[in-house]
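Read the figures in this text as sums done on the coordinates, not as results from a lab. Bear in mind that the values here come from a model prediction, so they are computed numbers and not experimental data. Cβ atoms are built from the backbone, for glycine too; each structure is taken alone.
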Structure 1
Amino acid sequence: MRRIWSLLLGFGIMGSLAILLAGGASYDLPASSPPPALDPPPFVLKNFIKGISWVGGRRAIPDDALPNAKDHGVQWIALTPFGWMENQFSTRIRVNRRASLWGEADVGLQVTTRKAHAHGLKIMLKPHIWISRPIDNGWRGEIGFSTEEDWQTWESDYRLFILHYARLAQEENIEILCMATELTKAVLERPAFWKALTHEIRSVYSGELTYAANWYRDYDLTDIWSEMDYIGVNAYFPLTETANPSVEEIVAGWQPHLNRIGQLAASYGKPVLFTEIGYKNTRRTTVKPWEWPRRMENAVLDESEQANAYEALFRSVGVLSWFRGVFIWDWYPNSNRLSRITFSPQNKQGAEILRKWYTYKKIE
């Protein structure tokens with residue numbers, strides 16, 4: 001298996017790019033223009049995961065919400081329940097079985113899963129830790145402690161948190177469980193805990209496992225991948241330095257990141273899954289893709305840059321044999337209530353790029 005992955009890697013990212021550019025077609029675009037309506041090249045894998053990250057609403061999902069996603073070619077949805085911590089140094093986690101948002105509570109997860117399965121969609125359950133009052137703008141990647149006692153208290157709570165969702169995933173026949181999301185410091189500093197926890201999860205859950213590692217100093221530093229079925233990356237990599245990049249320029253920006261990820265895939269013999277990836281409908285969206293809309297100043301709306309970013313994404317990863325799929329962040333049950341600046345491609349040019357790639361028929 002490792003030899004096969006090495007051969008695939010030997011073909012190389014640039015070899016894959018050559019396939020994309022075969023036939024002399026030019027993908028350079030004028031500034032702010034939408035991507036051309038060209039047929040995309042086929043995905044290499046029949047089971048490429050064509051996913052979206054589903055937003056849990058306050059009420060039961062509308063009857064047309066899942067069919068609408070499926071009409072865009074979506075085949076997988078990620079569901080995201082939360083566990084709550086006061087700040088990144090708190091030792092206690094509150095499991096959110098009866099969340100205020102129906103879609104994040106256990107009953108909402110169960111009903112949404114059953115409806116999705118009835119429509120032929122598959123599920124990744126992706127629990128997150130939510131920090132309600134972060135210290136100095138801290139985040140979940142900084143969760144960590146100075147004493148062994150505090151680490152063990154937090155780990156005990158996290159074990160209860162994730163095993164709750166592992167059992168729910170087993171009961172609902174959920175296909176993939178993401179056992180942690182962007183817990184950079186905790187995963188890097190406490191490898192023995194995560195290895196033991198993985199074995200305990202597998203004792204109650206028979207589906208596939210991944211970890212949603214952060215793109216920055218996480219996915220490429222942890223050694224958790226030998227325990228996982230997928231190398232999972234929340235892939236908000238910086239791709240360009242200026243506004244109005246062409247699709248070709250964004251594709252070029254992907255190459256150093258994909259070279260590194262491909263080497264990791266080859267070394268572990270594991271396929272790669274982008275457990276989160278998304279772009280805002282703003283200018284410069286490929287400069288700092290991770291930047292949250294509410295924290296942006298003087299943002300300029302630009303649907304075409306978002307669309308170009310998605311076009312470049314699929315042209316970059318769609319032909320890589322070691323790459324298994326993506327979950328686009330994010331997708332609302334009711335797309336009529338979107339804010340002006342959002343990650344969601346719904347009702348924008350980006351949705352048509354998604355539809356073009358996700359409904360492409362000539363998959364080999």
Structure 2
Amino acid sequence: MAGNSFGQIFKLTTCGESHGGAIAVIIDGCPAGLAINKDDIQYELDRRKPGQSHITTPRSEADTIHILSGIFEGKTTGTPILLLAYNKDAKSEDYDKLKHIFRPSHADYTYLMKYGIRDYRGSGRASARETLARVAAGSIAKKYLKEKLGIEILSYVEQVGNIKTNIDMQTVTLKAIEANIIRCPDEQQAKKMIDLVEKVKASGDSIGGIIRCIIRNVPVGLGEPVFDKLNADLGKAMLSINAVKGFEIGSGFAGVELLGSQHNDELQLSAKNEIETKTNYAGGIVGGISNGENIYCRIAFKPVATITKEQTTLNTNKEHVNLVVNGRHDPCVLPRAIPIVDAMAALVIMDHYLRHNTYK
């Protein structure tokens with residue numbers, strides 16, 4: 001199976017399945033001398049782990065991280081870093097009856113057709129449990145960017161179903177994001193979102209929404225023209241996350257309603273005599289290269305495919321069957337997806353920063 005690695009200089013390779021022994025990641029290309037301890041990584045994993053609230057999957061995993069290489073006396077050594085977390089609460093027997101059934105909107109059929117074999121226990125490699133490895137790697141990139149460059153990456157739930165927040169993204173803080181279980185910094189709208197997820201969960205269904213990501217204090221010059229544009233790599237990173245169906249940067253699709261005279265970001269001098277833009281419809285990236293403004297993007301997540309409502313599908317003998325899934329799942333993946341979006345953003349910015357510095 002190809003496609004298990006990401007990045008060019010800051011490069012990671014993930015391995016492991018939902019019901020396998022562990023989830024692991026090897027990070028190559030991390031600069032030496034960065035102070036890292038288990039708590040730095042565990043904080044981000046705790047934001048992603050299952051069972052953290054009544055609107056997430058009840059699967060109980062501590063997701064305790066183990067650092068097996070690449071860090072000595074609390075600092076990165078410049079050698080490959082190996083991080084690992086063991087699976088503890090895998091109930092594979094829950095999936096025995098699904099061995100010969102293709103679940104709607106899961107990768108069951110496509111995996112079997114492509115590889116001739118599939119791990120039907122919790123979707124195997126196709127499971128979002130793989131994102132644990134991304135978050136672990138992203139926590140290191142995120143810390144490096146914050147300490148060395150002052151870059152801050154914040155993501156929050158902007159919409160669940162048809163419930164939206166119009167909170168000013170420029171004023172959003174991590175404290176406000178973490179103030180409630182849905183991770184929406186608008187407390188009033190957050191309560192409505194939670195109520196909606198609770199109702200959807202009680203009915204045996206699921207619901208999707210939108211996460212907004214903001215990357216602050218990005219230096220000018222990150223990104224490569226043509227195929228490796230910074231926005232293109234951010235798009236690939238976000239679209240590689242399970243359940244993501246849409247990505248837009250800056251004004252995105254809303255920009256089609258504006259004229260060029262309205263959408264163009266005119267240049268001006270700041271109070272510090274530095275070049276800046278009057279507006280930021282470009283979302284901080286022009287010509288595939290960061291322009292020094294805040295980068296912002298939106299990521300659309302579909303409803304989780306695993307639901308407890310009865311559905312009609314086919315089995316491996318091409319027979320119609322009625323399916324009722326009684327396993328554990330998130331009625332809405334958005335709260336746990338926040339650290340995943342943060343991680344993928346950090347991995348892209350980190351890789352492009354290191355690539356940018358090879359020219360100097």
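Could you figure out which one of 1, 2 the value -11000 for helix-only ellipticity at 222 nm (-39500 (n - 2.57) for each DSSP H run of 4 or more, over all residues; to 500) was computed from?
Considering all the candidates, the number was obtained from 1.
Suppose distance in nm of label points 7 Å out along Cα→Cβ at positions 192 and 216 works out to 2.6; of 1, 2, which structure was it derived from?
Computing distance in nm of label points 7 Å out along Cα→Cβ at positions 192 and 216 on every structure in 1, 2 gives 2.6 only for 2.
Looking at volume of the Cα convex hull per residue in Å³, for residues 64-167 alone, point out which structure of 1, 2 has the largest value.
Largest one: structure 2.
Can you rank 1, 2 by Cα Rg over 2.2 N^0.38 Å and just name the one with the largest value?
Largest value of Cα Rg over 2.2 N^0.38 Å: 2.
Using distance in nm of label points 7 Å out along Cα→Cβ at positions 176 and 248 as the calculated read-out, with 2.2 as its value, let me know the right label among 1, 2.
2
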